[in-house]
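S.K.: The next part holds the structures, each set out as structure tokens.
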Structure I
Amino acid sequence: MRTVFLVAVAIIAVGVVAEALLVPIPSEMALNYVEGFAVFDGRAAAAGQNLYADPRTHPFTLHVYTPLYTEGLGALIRAGADGLLAGRLVSYAAILATAFLMGFTGSRRTSFIAWVVAVLYLTQPLIGTWGPTVRPDSLAVLFSALGVVCIDRSISSRSLVLAAIFFLLALFTKQSVGMGLLAAGIFLLVKAPGRAVLLAALCALGVALTALVLEWTSNGWFLFHAVKANLAPFSWAKVSFLEKHFFLTHWPALLGAFTVLAFCAFRRRFSIYAIWFVTAGLATVSVGKTGSDMNHFLEWIAAAGFLVANQWPAPSSTPRRAAIRVAGVGLAVGVLMVGLYNWNLQRERNSWILPARAQFDAVATRLSSREGPIVSDDAGLLIALERPLLLRPYVMAQLAYAGDWDAKPLVSMLDAREIALVVFEAQPGGPPGAARYTAPMREALLRNYRRIGAYRTHANFEIYAPRDTRREPAVPEQDGVEPGNS
């Protein structure tokens, strides 16, 4: 029975990984809003440009993350790699490494259960959607997990130094992935307060020195990009909506994690993984910040996996009764059903990619003859057309609302009709949204530009061209493709 179960789990694992490697990762169009802009950031790093430049100068953009992932992507691009493909492979490699670490570290305590949990981690809907994308989250979570594992294994001085390095790598990959460090601090504060002080001192020193260097090399703009520009408005209604969606789509994993958490509390088992699960869960309220999305749950789902993989009740501690064996069979069947369901869900969520790719290519071919700068919410289109980045709409609009950027230069370009195309995300036939374009920008666009078409990939995109251009054939409307998650 166990052999059949493990073979079935292995098949699910191969299927899930193959789905990621064959469908989203090779795609030559952006899979969500950030991907294309992340590639432009990588290209800037590859060219040796300052990632944290003055956003008031061209190109009008912000680099909202700490630099490690982007600099690594830049190194790969400089070596000749394609930005989209390289960025996705790095992200998904981090997902696979996290799953392996989950199974490897937990197997000494929970045997094959840990490897089953690692496979189920790969099948989670969140991992299928956000794992194979050009974003720093997955790599940051891997570094955070490595730091937690170091503290779990040993609290010697060498282990603390190694853990501090991993936690610093996590923070400078993405500054919001820090709950592993907080969990380690709480764990050490109870177990060995002196070690907690040492870890805190090492990390504080590392953060301060690295931030000072980045602030100096960026001419005083690093903290503005990575900290101040990220202080966006907050909505509890958004927190409620996204938390509810996450629970509805990941309830089996969360049920398992909360069950193990209750077992740890009942047995008074003090576990760093339990603390990490709690702190990472509390940190998900950050999704209420304007611009945040479901990727903020990635550290929590990883923490849930590590908790179950490492603290699942050992079979030897349970009486060997027929009822328990029957329950075990039922649990195995449930696990397989969840894995198969998630695998099928991943395939369904990726089903839009191949049809959308054909239509995206058609749009790019039609627009390739247009000369001049382009402003686009779909940065993947800029990459396909081999055009430079002029504006990163969302972050600059938010900067304008905060009073930190004057959009007059862009409004003047729109009024002068110097921009060849404006591609913005909106409902079919709808106007540009206020989140990405300020009122003066929208007014100038509608005053001086006309709609020439639309297409759909991960979202709906409207295409506008200057009103006084020669009447070229409009871009065909692209219908019938359900957009993916943006």
Structure II
Amino acid sequence: MAKDNKWSITLKGFNAGLAPLAFSDSLTEIGGGGSSSEMTNCNILDSKLTQGDGLATLTNGTEDGVVTELINFIMDRAVSADVTYGIGDTKLFKISSTTVASGGTPSWPRTVSNMTEGSSVIDLNGNLYYLYNTASAGAIGKYDLATTFTDSWKSTGMVSAPHPVATKEDTMVFGNGRYLGVYIETGDSFNATKLDFGEEKQVDDVLFSGNQWYVVVNSSITGTNRSEGQIYLYDGSATTSVLTDETGVGAYRIGFIYRLNGILYIAYQDLSSTGFIIGYISGSQIKPLGRFNGTLPTFAQKTLYKNTILFLSSGLVYSAGALVDDLPFQLSQIADGGFATCGAIAAPFGTPMIASNLTTQYKLAKFSGYDVNSAWKSIIFPLATGRAKGYIDSVVVLTQTLETGARCNLKIEVDQSTISSAIQQITGVGKRKHTFKTLGLSNIEDFNIALDFSEGSATKNVVIRSILINGHYLQD
């Protein structure tokens, strides 16, 4: 705020996350003091700014262990103490919070007969069901969680397609290409084509909420980039062949649907532009909340972390939501996904784990420590007014108490990021206040703050509470 010819700007409340137009404009001026125009692996969930989570590979979690293919889906809950399951293209995996199981009786990982692409796994009343594709069709296998596998438990009516799945009580509902399939355990009733959504349609996610099934259906015409996304409501009993309602998002493709605190969030994409949108369902409408860059996440690429939705996009992990209800909804890029191609993300034991691969390298890793490949930029703050331009007198950074090895580099970029100041080091054991002067920048039209944690520590992070920039105006 200007006083005489002086001005000051404070950056804090970093939980604002990515600025509204950050997805398309790295020089955006739209946002507040805590908004970011660019972000790489940063954790801002508690309103302070620090490095994002690092990754630690699980025991046996690479091709040198037992993960020799990309894990496409990990069940997002434990079936017993410290046990969940995942599925790759040819194998089932047994996974704990620290280890991908190897050997044992039965022997893990387990190769599934004729499977060429695993899609999903889920437990229902003491049995594990694994949905997958063969070279020409689809199938469902069954494992009694003890010793017996039936790889071709059900195949009649199954087609080669993604197979999202959800359960409630004794009922399993799953996607099957243009069809919605239903299995009701009581009475052993199975119908792979219970609902038919028609040609050029595909069920891409399913969810049970409020005694209704929510069914995500995308349609497309081969050779164009147009798509029509719909969310259909289906009776909770899953016994009728009639839909109860629908919500349309228009000419968009829907990636996933997720329930958090009673609100149904969706990720959807306009195929004529880059990136995608996070929004929520309100009655028969979709309300947009923010836009990200990157690929559209699938039903296998979402989970819960610290009261926010984590999802994968273009090899990166994003967060959407708020740590507590008193904070506003935020969108942020919080961690790296590992290798360039990511498969599943899940947090069955509380800590997110991510499967990824690069050509012949594979791994399953979980959040651990801090990532030094971390950076953050503020939005642009204009200073030029009339004949006046700006001069920065000082920058004061408040942090939590720093430990040995903790470091963050700060620089000021001016005039649409065409000129940069010298790098200033935020470091020093026991320090909490860091003041920088004599920055060598004058006649400034606009500026932004750029932070870089690459020379920091994976175990001792820098937590930034606020940044105060003080200056005055110069007349031409």
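FYI, it's all coordinate maths here, none of it is from the lab. Owing to the predicted nature of the structure, the values given are computational and were not obtained by experimental measurement. Cβ atoms are built from the backbone, for glycine too; each structure is taken alone.
S.K.: Out of I, II, which structure matches 40 when percent of Cα pairs over 18 Å apart, for residues 108-203 alone is calculated?
M.R.: II
S.K.: Consider the structures I, II: one of them gives 2.2 for distance in nm of label points 7 Å out along Cα→Cβ at positions 116 and 140 as calculated from the coordinates. Say which.
M.R.: That value comes from structure II.
S.K.: Let me ask something else about it. I have 0 for helix-only ellipticity at 222 nm (-39500 (n - 2.57) for each DSSP H run of 4 or more, over all residues; to 500), calculated from one of the structures I, II. Which structure is it?
M.R.: II
S.K.: A further question follows. With mean count of other Cβ atoms within 10 Å over residues 60-67 derived from the coordinates and found to be 24.0, which of I, II does the value describe?
M.R.: I
S.K.: A value of 18.1 was derived for mean count of other Cβ atoms within 10 Å over residues 12-19; which structure in I, II was it taken from?
M.R.: Derived from the structure labelled I.
S.K.: Let me ask something else about it. State the single structure among I, II that was used to calculate Rg and Dmax of the Cα atoms in Å, for residues 268-403 alone, giving 24.1, 75.
M.R.: I
S.K.: Further, regarding this structure: So mean count of other Cβ atoms within 10 Å over residues 132-139, computed for just one structure, reads 18.5; which one of I, II is that?
M.R.: Derived from the structure labelled II.
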